[in-house]
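S.K.: Structures for review follow.
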Structure P
């Protein structure tokens, strides 16, 4: 059986940060937001979390996504425990910020599938100011602005084709900041 990239990454870069990802992945609020109650056997759900944190923490994205996540995972092996605890607090503050968005907000209207590109951009944009300040004050996401972001043609285009190209990742992050943070 061939392993998926996240399964390989988990083996190569196991660390306290990865232990945090597993714990957050089992969180009931996260599972509800994700829209899947069971843990994914191939760890795709863990990869979604990893992508969100990588987009939040890393200064610059460069393709390929596999290399980007591998490099981030390698760096995360050296993260001190207090940083992991802080990241858990930021994540829980983000979950709270999503409470006014309704059911399955990160799912596509047509496909009803979880949109990883939308999640990672919104997570990075919404948590970015708190992360830079080193606090956990992640305010609520304005549902009108969130829906406007989802409907934005530029965001949609950057989410549908060549989703891991530098330009499209940067476009999504920029638009999410513009719509949600100002």
Structure Q
């Protein structure tokens, strides 16, 4: 989204920053083939280098894949040795399975609360809980009950409630599992 603001030397600065600051993840990074005017080859160059840095520092990646899930999966395979989450996942069940096999989690938030989001709602109802992360993507992607409003992290409980209904499971079980997944992925206490 901010492609025009970056230059290749920023990748060297990112490497230095990762070494100095020791964050819990690299990202959000990825590919976006939805927004017009973003050069795909330049996106690919930055994305590949960010994946390489994540592997070098043994950090998970938080991935953006809008109309680019197959190409993001290909990039993960090409670099290898990665783990992470595809946030605000909008791909197919088959793409989700491919990501799980690569050790990636699926992040779901506001869009799953929309009744017309059949593909996402079907996925969350049947997917293995050990690959699920909950998110809001605040301030973007407001939940169905908050259309037109700025999205807020406090609404994560509403995402949880929707997921629990779709799965027919106790919200507490889902909250514990997804909290465990996040702690495990990001090395949190």
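S.K.: Taking distance in nm of label points 7 Å out along Cα→Cβ at positions 11 and 163 as the quantity of interest, name the structure among P, Q where it is greatest.
M.R.: On the way: P: 2.5; Q: 3.3.
Greatest value across P, Q: structure Q.
S.K.: Tell me which structure, out of P, Q, gives 16 once relative contact order in percent (Cα under 8 Å, 6 or more apart) is calculated.
M.R.: On the way: P: 24; Q: 16.
For relative contact order in percent (Cα under 8 Å, 6 or more apart), the value 16 is produced by structure Q.
S.K.: I've got another one for you. Computing Kirkwood radius over Cα pairs in Å, for residues 83-146 alone gives 12.3 for which of P, Q? Write down the numbers at each step before the final one.
M.R.: Details: P: 12.3; Q: 11.9.
Structure of origin is P.
S.K.: To test your reading of the models, identify which of P, Q gives 1.7 for distance in nm of label points 7 Å out along Cα→Cβ at positions 67 and 91 when calculated. Kindly include the intermediate steps, with their values, before the conclusion.
M.R.: Numbers: P: 2.7; Q: 1.7.
Derived from Q, not from the others.
S.K.: Still on this structure, I have one more. From which structure (P, Q) was helix-only ellipticity at 222 nm (-39500 (n - 2.57) for each DSSP H run of 4 or more, over all residues; to 500) calculated, if the value obtained is -14500? List each step's numbers first, then the result.
M.R.: On the way: P: -19000; Q: -14500.
Traced to structure Q.
S.K.: Given a value of 15.4, 47 for Rg and Dmax of the Cα atoms in Å, point me to the structure among P, Q it was derived from. It would help to have the intermediate numbers written out before the result.
M.R.: Values: P: 15.4, 47; Q: 16.5, 49.
It was calculated from structure P.
S.K.: Hey, another quick one. Taking mean count of other Cβ atoms within 10 Å over residues 51-58 as the quantity of interest, name the structure among P, Q where it is greatest. Spell out each step's value before the answer.
M.R.: Numbers: P: 20.9; Q: 17.4.
Top value of mean count of other Cβ atoms within 10 Å over residues 51-58, among P, Q, belongs to structure P.
No lab work stands behind these numbers, since they all come straight from the coordinates. Remember, predicted model here, so these are calculated numbers, not experimental data. Cβ atoms are built from the backbone, for glycine too; each structure is taken alone.
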